[in-house]
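Each structure below appears as structure tokens.
Derivation of every value follows stated rules applied to the coordinates shown; laboratory data play no part. Just so it is clear, the model here is predicted, and its values are computed rather than measured. Cβ atoms are built from the backbone, for glycine too; each structure is taken alone.
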Structure 1
Amino acid sequence: MIALLGQTVLDEIIHADGSEEHRCGGAPIFAAQALSAAGIRGIVVTRGGDDELYAELNRRGLPVLIGPTEGTFVSRLTLKPGGLRDHEVAALGDPFLPEDINGWAKSSLASASTIAVGTQWRDDVPPESVAALVALGRRVVFDAQGLARPGLGEVRPVGPFDPAWVAGVAAIKFSDEEAEALLGGTDAAALARAGVPIVVVTYGEGGCELWTEDEPEILRIPADRIPLLADTVGAGDMFTALFAAALDADEPPRMAAVTATYGVAKILRLRL
């Protein structure tokens, strides 16, 4: 079973046609959607949000464990044609601390064989909490999105990367912009600087690239292009969850990347 750890987020969306909506966002809701669509067992471990956002999260079909919280992470996105967007962090939530990992969340996390971690800002799941997750003896797959965001304001990837942030994790996923900012590039030498055995870099409709310490030559996995799709919010969270699930099912990293890439495309097509 896969555990999905991450903030429940209030997404304030301004669409390309000027219309606005507020909806549930964050790694758990999109990751849960991906697992449910693929028929994969999982559990969501989250905090932040309110009853309305949790109702939307619960509709994804996975059990949800909600931890104590005093605030909700707010993400403001202005969508543009071609999948582009302006993005701002408007409010931070409560981070996942070691006492959360070893307290209210422990039994649910320990019931899973793989833990997929989605982050919203750099201190969302700090190094001490990552160490607590690793100490559970489960495979940890980490989405580096939050590591490139120091805090409030315009979302613009900022580095550099410290391997101590993710010591002991099995795999990590970057977007190409995050890899450029955090690691200084997307070549094999840059990806090796993450200090993680498996590194994936996603390129949106350009697919993804895979580096592993066992096969240091980068592999490129193409993706199906979806014309006219503007709303790609959550695609990275879906990818991380499906990649983690494929590794959990003992797929080799290359096949896991293929599974995740085409699984995300299948879900995104429904948004047309």
Structure 2
Amino acid sequence: MKTMTLKTAVIAIIFLVSHYLVSAQCSDPSTIYSFVYNGKTYEVVKENKTWVDAALCAVERGGILIEINDVSEQNAIYTELTTLANITVSNTVAPDGGGGSYVWIGGNDLSMEGNWVWNGNNDSNSTPFWMGTASGNPVGGLYNNWGNEPDDFGGQDALGLSLNGWPLGSAGQWNDVNHNNTLYYVIEYASVLSMDQIDFQTQIKLFPNPVVDFLNLETNGINVRDIVILNSFGQIVKRMTLEEGLTSVKIDLSHLNRGIYFIKMNTKNGTSILKKIIK
């Protein structure tokens, strides 16, 4: 639903054509509950992060914070959250949200108060879906599921989906809460992930990220054949072939300017992933 810049379109094409998956260590695989709905994979990440950090982790893992576009998706997500994801609601509470329990989804009005947008990857492109407070209006007829909200009580700029209700709303409805709350969150992927992609995602390790001069790669038994570093325009800036059986490697990135890059890793069996790195 977003209008892409040329830069983001190039990145999206690289991702879609090559069927890459971002691998990230921003979340522990043991805390993640995954499910599939309507041709997409979703992950419920049971780790506490601010809205901004949750969006960053979603991007690092190859997805976005979920953007809920209709009542069917809303109902499917809520059912998974409350019946199958095994969430302890007392572990994901927003005190300013009436003391209720929430998970982050991909909406906010961080840029302009009252202008609620879908921006699940927290970039410069967004889709407005609501304007105003609780007495406001949907933008372009887009779906919303507010309680008697939003009200910007004390400065509330991020969107939470309620798990157990609060004084102004019911379980399943949306509430604006302070973006610095640390809550669980839901990631949405554009397609159904394969088991090879999921295995690769959880086993490969890259650190530190952001990187200063050297990036460390630990394969954990994955046979990585070669590595390609791309800049944000999809241009190759470094290429490496790894020795078979290598379990770790230090990648020299000291010659690169500061900015956003992508590391593509190809395995001997043909699986590939793309991970975002920041220098």
Highest-scoring label, criterion being distance in nm of label points 7 Å out along Cα→Cβ at positions 46 and 142, among 1, 2: 2
Value -8500, calculated as helix-only ellipticity at 222 nm (-39500 (n - 2.57) for each DSSP H run of 4 or more, over all residues; to 500), assigned to which of 1, 2: 1
Of the structures 1, 2, the one that 23.8 was derived from, the read-out being mean count of other Cβ atoms within 10 Å over residues 118-125: 1
Given 22 for relative contact order in percent (Cα under 8 Å, 6 or more apart), calculated: source structure among 1, 2: 2
Parent structure of the calculated result 31, given that percent of Cα pairs over 27 Å apart is the read-out and 1, 2 the choices: 1
